[in-house]
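Just below sit the structures, each encoded as structure tokens.
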Structure P
Amino acid sequence: MESAIEVFVHGYSTDKSRTFPYEVSRVGPLWLMRDAERKNPRDYRSEEWVVHDVAAEEADAVVRQHARPGFAVSVVIANDEPDGPTRTAYKVLGYRLLRTEGFFVQPLRRIPSPPAVVSIERVRTAERAAQLGKIMRRRPIADDLLGDGAPFRQYIAVDGDDIIGRVRSVDAVGSTWCADMYVEPSHRRRGIG
């Protein structure tokens, strides 16, 4: 679990650093992800504290001592652990639950390779980056982030000329973290994704 959390915080921070450096550090037993120093404190994005196997009171004390305004605490619990006591402990401290989500870890060598119904390609050209940017309604990936030395790789699923899915792959402490996985709803019904 500790290894998976380390991959997550490094992968997430690398991905979020595309617009401004988002740093990872340990503060006692907690992981902290937040913007690097900015000239104007109003420009800071929310920071995130990741907690695993630390009592709510101890985690809260560390966070309150070191956090900038605007933070979230993400508590990781194992699938087989009951979540009720953790939820109650944080609620007593004044936290409110925003969402829960599973923590997915999968060794890729255990996944079978079925025949592809669409082609999968890495975004390597400015033209493909522009096409993807238009679909996502974001600026295209910069040219210097399309090569082999980039901190992430963007892959797309292509059906004919149409991009119907995407995922970003980030190198993180000797593993790979996947971000922003998306398949067009019309293709989900066809069994893609």
Structure Q
Amino acid sequence: MNDHDTGLRARLVTAGVELVTREGVHALTLREIARQAGVSHGAPRRHFATHVELLSAIARHGFQELGAAVAAAEATAGDAPRARLAALSRGYLDYATANPGMFELMFRHDLLENSGTGLRKTSLPLFETFARLVAEVRPPSGAQPAAVAGALWANLHGLAQLRAWGSLQLATGTDDIGPLLTVTLAAHLGHEPR
């Protein structure tokens, strides 16, 4: 692949990122991404074997952003594993709120299935970080850290999705995610020692 091809691939991904940010997942057609990038509607097919491959490249960009966001949040929390896990969780929820279109795409495995582009290599490190921190906290349930991390992640994802749909505010009467995050962490990790 020459520099022109690499540049055009990057331009198509950037156009897709801008499009999903502005208009959401439904706007990510090959034709619209090409139009946004200022190229012919056939150009994406010359650089990505399938539409799924292009969507996966866009989602990979989102996972890289999310990884950087949660790492930055975790870095501000000090050394205590529980505080780092709380900060990482808050960073996850904040990213979901700030990037609803990208967040949806990243977890739409029905759209990204069989992408063959190594998307799992980009997404799994985040889960592994959750599991490592859960293991350091040593939840009282005695459950395996990966199971606790999976349940915590599912709970966080549910909070993010319900918040995005407006259902969380409707049910709780507030859009403040802080108290819900505290309860979620306590449910999965036990109460913080005093």
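Quick check for you: by distance in nm of label points 7 Å out along Cα→Cβ at positions 120 and 152, which of P, Q is greatest?
Numbers: P: 1.7; Q: 2.3.
By distance in nm of label points 7 Å out along Cα→Cβ at positions 120 and 152, the leading structure of P, Q is Q.
For mean count of other Cβ atoms within 10 Å over residues 144-151, which structure out of P, Q has the highest calculated value?
Numbers: P: 11.8; Q: 17.0.
Once mean count of other Cβ atoms within 10 Å over residues 144-151 is worked out for each structure, Q has the highest.
Which of P, Q yields -7500 for helix-only ellipticity at 222 nm (-39500 (n - 2.57) for each DSSP H run of 4 or more, over all residues; to 500), as computed?
Label of the source structure: P.
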Structure responsible for 9, 32, 30, 19, 9, 1, 0, with P(r) over Cα pairs in 10 Å bins from 0, in percent calculated and labels P, Q on offer: Q
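Figure out for me which of the structures P, Q the number 15.0 belongs to, where mean count of other Cβ atoms within 10 Å over residues 32-39 was derived from the coordinates.
Working: P: 15.0; Q: 18.1.
Clearly, the read-out refers to P.
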Given 19.0 for mean count of other Cβ atoms within 10 Å over residues 128-135, calculated: source structure among P, Q: Q
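Bear in mind these aren't lab numbers, they're just calculated from the coordinates by the rules spelled out. This one's a predicted model, so the numbers in the text were calculated from it and none came from an experiment. Cβ atoms are built from the backbone, for glycine too; each structure is taken alone.
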